[in-house]
Structure P
Amino acid sequence: MVGRPQKRTRETREKILAEATRLFSGQGFEATSVDAVAEAAGVAKATVFAHFADKTSLLIAARTSDLEELEAAMRAHVARAPLGETRDYIAGIFHPWLALYRSDPDFARLYLVQTTLRDGPWTRLFLDVCQAMEDCTRDAFARLSREGRLAPGADPDLLAEGVLAFFYHMIVGHSLGALPGEAEQTARFDGLLATWLAAGASG
């Protein structure tokens with residue numbers, strides 16, 4: 001008996017989150033109201049706020065599983081993916097993240113804003129994402145160095161920092177509308193990556 005209210009609470013939260021995710025994906029974050037989420041989930045607006053502090057909290061919760069899955073896949077790629085072409089190996093770290101932020105501009109803007117704040121409500125979450133990406137990128141270049149895939153004297157950490165800068169440039173460019181489509185963004189990122197690696201990679 002004790003567990004039934006908890007189960008109902010969990011099911012209600014999951015229903016709200018599922019409907020919010022569907023609405024955000026279908027019509028965008030700004031166009032989706034909390035009233036619309038409540039109506040779609042079949043609950044009162046107050047019930048939505050009992051589970052989520054505000055609409056932004058809903059967006060974060062909707063994307064948390066995506067962040068976790070992408071981070072796990074990124075770590076696996078860095079550690080175990082065949083090296084193949086150096087550019088393709090490094091690009092494999094970033095393409096899935098670019099696709100996520102490209103698919104959800106509101107989430108991308110939230111990411112950019114929160115990572116510039118000292119103590120925003122979601123700053124820690126996004127800084128942890130940044131740290132994971134930095135760690136994985138450095139690990140990837142360290143692996144390339146161990147395998148003799150970098151030019152003699154090339155600095156793996158410097159190469160990693162440059163690629164990370166290209167990545168953030170892509171997110172900003174897309175958010176501002178300068179790189180609106182997948183083809184434009186991918187071509188620009190891969191071009192920058194190839195040019196940067198030409199000075200430091202040997203294969």
Structure Q
Amino acid sequence: MVRKNTAEIKAYDYIRDKIISGEWPPMKKIVEQEISDTLKISRSPIRSAIHQLVDEKYLKNVPYKGALVAQRKLTKKEYVDRLQVVELLIGNYIFQVESKYYVLPYDYLYDIVAQLEQEWQTTRNNDMLVRLEKLFAKYFFKSNPNHYYYTLALQLVSEVLEIEFRDKFGEIFFHKILISSLRSVLTFCKKQEYAEARKEVRIMMNNIMLEIVEY
């Protein structure tokens with residue numbers, strides 16, 4: 001379907017940008033009236049834009065619920081791109097810690113790593129591991145007063161963690177890399193060996209790209 005008018009283009013770009021930025025997460029319901037009120041346009045072009053985004057797999061129609069944000073699987077390139085940005089964000093954050101601008105809450109972070117290790121040694125439940133890894137990211141970046149930086153970091157980390165694997169082996173190995181590296185990064189930072197911490201982050205990301213991205 002070809003977008004024919006300015007209002008439809010405006011609605012299409014608005015919805016798509018919200019999805020790509022992560023501001024609208026998977027399964028969020030698209031409410032036409034809210035978009036109409038925000039953009040000051042009628043609902044007809046919004047409806048056309050929604051149809052276009054459904055065709056492009058950004059949205060999906062669910063019976064009795066309407067249009068929802070789809071769980072969009074990343075391509076290999078998109079996934080690698082996100083890994084590289086996450087590495088840059090973590091590396092920059094460690095530099096800020098080194099420069100005394102931010103302080104890491106070591107007690108909280110070590111406690112989360114201990115919970116991750118316990119979960120790894122027992123049930124290895126993927127949902128629980130991902131939940132704890134997201135919690136680690138939340139506390140790791142917590143000192144940053146820049147809301148956009150904080151939100152972007154958490155969104156990208158979330159996308160990296162929610163990778164779908166072909167088999168259980170890939171899923172298990174992914175978490176093994178993360179858990180081992182997170183403890184090492186924390187230990188280096190606490191010992192003020194920040195260059196080693198950044199090196200560990202780089203090794204972690206390289207291992208993920210080399211061993212896991214073939215999903």
Structure R
Amino acid sequence: MAELGYEFVGLHAITSLEIPDLAQARRLAELTAEHGLAISPVLLTKVVDVAQITRALAYTRINWLQLHHQWSMSGLVELHNELRRHGSPAGIILLVDPTTALDRRLVDELLHLVDFVILDHSAGGTGRLLSSDSVRRALEVIDPGRVFMAGGLDAGNVAEIVRRYNPYAVDTQSGLLNSTGKQDPEKLAAFIRAVRGASAGELLPEKR
């Protein structure tokens with residue numbers, strides 16, 4: 001993926017951050033560092049135990065964390081403070097469902113605690129596109145430069161999404177898989193070509 005130009009790769013630890021379950025994630029992070037690859041591993045999880053998250057990041061030496069759970073503000077404050085207390089450089093990407101009501105003041109507070117938000121369905125991994133209305137409302141209160149766009153993206157639709165919303169990054173999973181559920185090399189290449197092509201073009205007006 002790194003040779004194709006991908007900048008992030010997600011390593012799933014959705015329901016468990018127990019050390020035995022993280023061996024593969026740690027090895028992949030080590031290989032990335034050893035070979036100087038220009039791609040950042042991201043630990044994806046729904047676990048909300050702050051101590052477990054802190055231990056997992058220290059063990060795997062991964063510097064990006066993607067949270068797939070509806071965190072409370074107090075929980076995010078605790079996580080932010082605990083990571084800083086342990087000297088962790090980890091950046092945080094928080095899933096935000098744009099169909100929920102987003103208050104500008106609340107968003108401003110969130111963005112003091114996390115580095116980016118990822119706009120996606122609350123369940124994540126649904127393979128369904130977000131509605132344009134929900135994305136538009138979300139981007140009225142969130143700077144697109146702090147946004148990862150997700151939700152049903154593939155090589156056939158990602159260029160329009162990039163041109164229309166100009167997010168910091170795009171995220172896909174189901175859009176890269178073949179019929180057996182494994183990553184498809186042709187889809188990987190087609191997706192990054194579409195993103196690069198869109199990034200070099202002009203922004204599109206939003207359809208009404």
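Here helix-only ellipticity at 222 nm (-39500 (n - 2.57) for each DSSP H run of 4 or more, over all residues; to 500) has been calculated and equals -23000, so which of P, Q, R was it run on?
Working through the options, I get structure Q.
Taking distance in nm of label points 7 Å out along Cα→Cβ at positions 60 and 84 as the quantity of interest, name the structure among P, Q, R where it is greatest.
P
Suppose distance in nm of label points 7 Å out along Cα→Cβ at positions 148 and 188 works out to 3.9; of P, Q, R, which structure was it derived from?
P
Bear in mind that the values in this text are calculations on the coordinates, not laboratory data. As the structure is a prediction and not an experimental result, all values here were calculated from the model. Cβ atoms are built from the backbone, for glycine too; each structure is taken alone.
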